[in-house]
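A.B. asks: Structures for review follow.
Derivation of every value follows stated rules applied to the coordinates shown; laboratory data play no part. Remember, predicted model here, so these are calculated numbers, not experimental data. Cβ atoms are built from the backbone, for glycine too; each structure is taken alone.
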Structure I
Amino acid sequence: MKLLVTGGAGFVGSHLLGRLVDAGHDVVSFDAYESYLSPSSRQYRPYLDHRMEGLEDEVEFLEGDTRNPIEVAKTVERVQPDRIAHLAHLPITGTCEDHPEAAVDSIVQGTVNLLEAAKATDSVERFLYTSSSMVYGEFQYRPADEEHPRNPKGVYGGAKHAGETLTRSFCRNSDLDFTVVRPSAVYGPTDVNRRVSQIFVERALRGEPLALHDGGQQVLDFTYVEDTAQGFDLALTEDAAANETYNVTYGEGRTVKELAEVIAEYVDGVETETKPVGDFRPKRGALDNSKAREDLDFEPRFSLEEGMERYVEFVRSVGVVE
C-alpha cells in the first residue's frame, strides 16, 4: 500500500517507518522536524541520526506541519495515500499543561486538517489516529479496557479525547475507515521527550539519584517502542482494525519504583530519593490489550526487564550521557 505517516521522524514514527518498509509498503513521512525539548541540543544528535539509519533511501521524507491546512492538503493530494497514520502531535504532557493553546492547535487542529485533506482525496480509505491512555483519566478498574469511561485529567488527555471524537464523527460522515490507537508509557532507544524512563536511565548513568514522587507508587503500563510500533503497524494495515479502537501496550502495570529497581539491575550504584507528589497526572495502571491480541495477533515481546536492558545498552553505546 501507499502509506503516509505524519510524525514519521519522531520516536514511535521512525520505528513504525522501519516496519512498514520491511513489509514492502510504499511509505512517505510528513514531519515538521520540530524539537519540543532536548533534541535541539547537540547532545542528542546521535539519537536523531539513529532514527533515520537505513531509511533515507527507502522512505520519501517531506517537511511540513500538520497545523498548516494548505501544506497538509497539498501533501495528501500529491501523495495519494491509501492510508494515513497520524502520529504528529505535541508529545509532552507537561508542555501541554504549560501551553494549552499550542497543545490544542497541534493535537486537535492538526487532526482536523488531515481529516479534511483525506476527505478531499479519493485515494484515502483509512485514517489512524494516535490517542493515549491519558483519555481514561483516573482508572476506575484495572486493567482498563477500551470501554473504560473516558474522563481525562489535564490538557493533554482532554485534547487527545477531542481528537478521538472528531476522528470517529468525521470518518463516519465521510465514508472513511478509522482506527484509534491508545499507547501508554512508551520507552526505548531514541526517546528525547523527557519521559520518566529517559530521565531515569540518563540520571542513573550519570550517577545522579532518581526522584520517586510519592515513593514511586505510580503504576504505568510501560511499553517498549518496538512493541508499540508493532501495534501501530497492525492497526494501520490489518483489515480487522477498521473502525475499531485498541489499547496498544505491554499489558502489565509496574510502579515507578519498580522501574528504578529494574534500571539498577543494569547500572551500578543507582540511588533514589523520595519527593512529594505534586503531579497533575491521573492514577493509572495496566491496560487490557486482549482486543488487539485477538483481532490483530498483536504480541508484545519485551517485558520491562528485557526492554530496559536493551534501552540502557543503547544509551551507553551512543554515548550521549556525559
Structure II
Amino acid sequence: MAQKPDLAALFGATNAETFLGLPACKDLTNIDASSAFIGAPCATPYGSVGAYAQNGPESLRQAIASLTANINRHNFDLGGPTFPEGTKRAVDCGDLPWSGTDFPNNRQTIQETVASVLACGVIPMVVGGDDSIPIPMLQAMGGTGKKYTVLQIDAHIDWRDTHMGENMGLSSTMRRASEMDHIEKIIQVGARGIGSGHSSDYEDAVAWGSIFFTGPDIHARGMRQVIEQIDVGANVILCIDIDALDPSIAPNTIGRSPGGLSYYQALELINGAAERGHIAAVDFVEIMPEVDIDGLGGLTVSRLVAATMGILARQQAEQFS
C-alpha cells in the first residue's frame, strides 16, 4: 500500500508545538491576545472510564499542524484571514497538569487558570477533556461580577444531579450551572437520541427555565430561532460538546449519535452569539482521538476551533474600536 502524501509539506507547514503555530504563553498573568487555548485533559471523570478524553487537546494541535504556514491566508469561513489586520492573535497556554485521582485539585487548577486569563482581559478557550471540564470554568466566571447566558451545544442535556456517586461529572454540567448565581439563562441546542438523562432530569431543566432546541428542531427550522433567544448584549458562555456535531464529520467522540449539527450550523450559532451578545468564554470537550476515523473528526473540530478564534479576535477588535 502506498504511503499517504505529506500534506503538511505540501502546505509549507513549519514545526510547531502549539495550536496553529500560535505563540505559546506560559505567563498567565501577562497575556496579550484575543483568546487563549487552554488544554484541560481531565477534571472529574467517572471511575468506570477514567480520563478517556485526556488526549483531546493535543490531538487538535496535531490535526491542524499542516496549516501552521497558512495562518495569514484567506479563511472563507470568516471572509478574510483568521486574524485580520487590526486584530490580536490567540495564544496557546499548553495543557494543564492533572491527576487521575485528585479531582478537586483538577477543578481548582482549571478554575484558577481561567480566572487568570480573564483578569488579563482575554477570552478563555478551554479544550478538553470530558464534559466535566466546563464546571470549574463556569465557576471561575462568577469572579467577574457579571451575569451570563450559557449556550450549550450538545447531544445530551447534562442535568443529572449525581451519576455513579459523583455530582461534578459530565452528566451534571448544566445542573451545576443552574445552581450558580451568575448564570441567569441557559439555552441548550442539539439534544437528540437516547442519553443518560431521565425524563425527570429534562422536567427539572424546563422547570428551572432552560430553553431547548433539539436536533429535530434545528433540522426542521434552522438556527435563527436559537440566536433570537440570546438577549441583545448578553454575556455568553459557549459550552460545546463535540458530540453535538454529526458523527459523519466528528467521529472523534465517545457519545456518537446520528442527526447532529453540520459544521456550518455550529459556526452559524457561534457567529450568532457574537453578533447578538458578547462571547465571554468557550469550551470544546469530549474530544477522543482514539476513536477518530482517518483524522476526520480532528480536522472538523480543529477548524471549528480556529474559526472560533477568528470570531473572538473580530469581536475584541470591534469592542475596542
Structure III
Amino acid sequence: MRKLALIVLPSLAVFLGIFVGSYPTNPLHLTQGAVTIIREIRLPRTLMGISAGIALSLGGMTLQAVFRNPLVDTYILGVSSGVALGAAIAVAFLPSAGVAPLALIFGLLAVFLAYWMARINGRVSTVSLILAGIIVTALFSALLSLLELLLPSESLSALVVWLMGSLSSATWKTVAYSLPGVVLLAFFLFLLRWNLNAMSLGDEAELLGLNVHLWRGLFVFISALMTTLVVSFTGIIGWVGLIVPHIARMLVGPEHSRLIPATISIGITVMVLADVVVRLLPGNVPVGIITTLVGVPFFGYLLRKTGGGWS
C-alpha cells in the first residue's frame, strides 16, 4: 500500500501542477490557449518543482545521514547565504551576467569555504563542519546586508522577492540547466546507497573499511551541488530538505535503498503541491512562504519528539 501511495501521490501532484491554476484548463477539452499556457508556463514550472523537490529533499536526507543529526539540511553549510550574496552581487554590479550563474557560484563557494575552514589537521569532523557553516553563513549574510543598503529600492524589492523562493520564473531554459543535473546526481547517490548506509553509522563506518572523511566530503559536495542547481534559479525554498526526509524515514525506515526513492517521491509531491497552492492564492505569493508555514510547526514537533538527537 505504501509503495502504491509513493507512486500515486507524485503522479497526482504533477497532474494538478499541469492542469490547475488561475486560468481554467479542462484536461478532456483543451483549447489552443490552454495548450499554450500548459506548454509555456505550467509544464516548465512543474518540472522545476520536480527538480526542486528531488534536490532539496535528497540534499537534506544525505546530510542527515552523514551528520547523524535529524535537524540539519544543506542550508546549514552556508548554501542559502552564498546563493543570496551571489544574487545580490548580480543585481547590484553585474546585471548582464544574470542572477542564476553568480548565485550558483557563490552557493558552492560558501560550501567550499566552510569545508576548508572545518578541515583541521587533515580531518573534517561533523561538529567543526557545522560550526564552519554557521560562520560562513554569518559572514555572507553580513555582506548581503551591506549590499542591500547600496541597492536602489526597485532592485532591492526584486531581490527580496526572489530570495523568498518561487517557481514562477521557470522556463524551459532553466529546467534544462537544473533538472538533468539533479536527476544525474540523484542516480549517482542511489548507486552509493550502501556507502551512505555505512556513513549513517558515524565514525564506526571506518570499521567497515570506509575512509569516513573522504566519503563525508563527497556526500557534502553532492548535496551542495544538487541544492545550488535548484536555488540558484528559484531562490531560497526552505524546510523541504528538513521535513521530507523525516516523513520518508517514518514510512520506509532508514535503509537508503528504500529511503532514497521514498524521499524523491515525497519531495516531488510536497514541492509541486505547494506550488499549486500558491497559484490559487491572490497575488504572486512565493512558494518559499508556504513551505516555511508548513515546515516550522513540523520542526517544532520534531524537536520535541527527538530532543535534537538521531532517531
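A.B. asks: Which structure, out of I, II, III, was mean count of other Cβ atoms within 10 Å over residues 147-154 calculated from, if the result is 11.6?
C.D. replies: III
A.B. asks: I've got another one for you. If helix-only ellipticity at 222 nm (-39500 (n - 2.57) for each DSSP H run of 4 or more, over all residues; to 500) comes out at -12000 when worked out from the coordinates, which of I, II, III was used?
C.D. replies: That value comes from structure I.
A.B. asks: Out of I, II, III, which structure matches 15.8 when mean count of other Cβ atoms within 10 Å over residues 27-34 is calculated?
C.D. replies: Only structure II yields this read-out.
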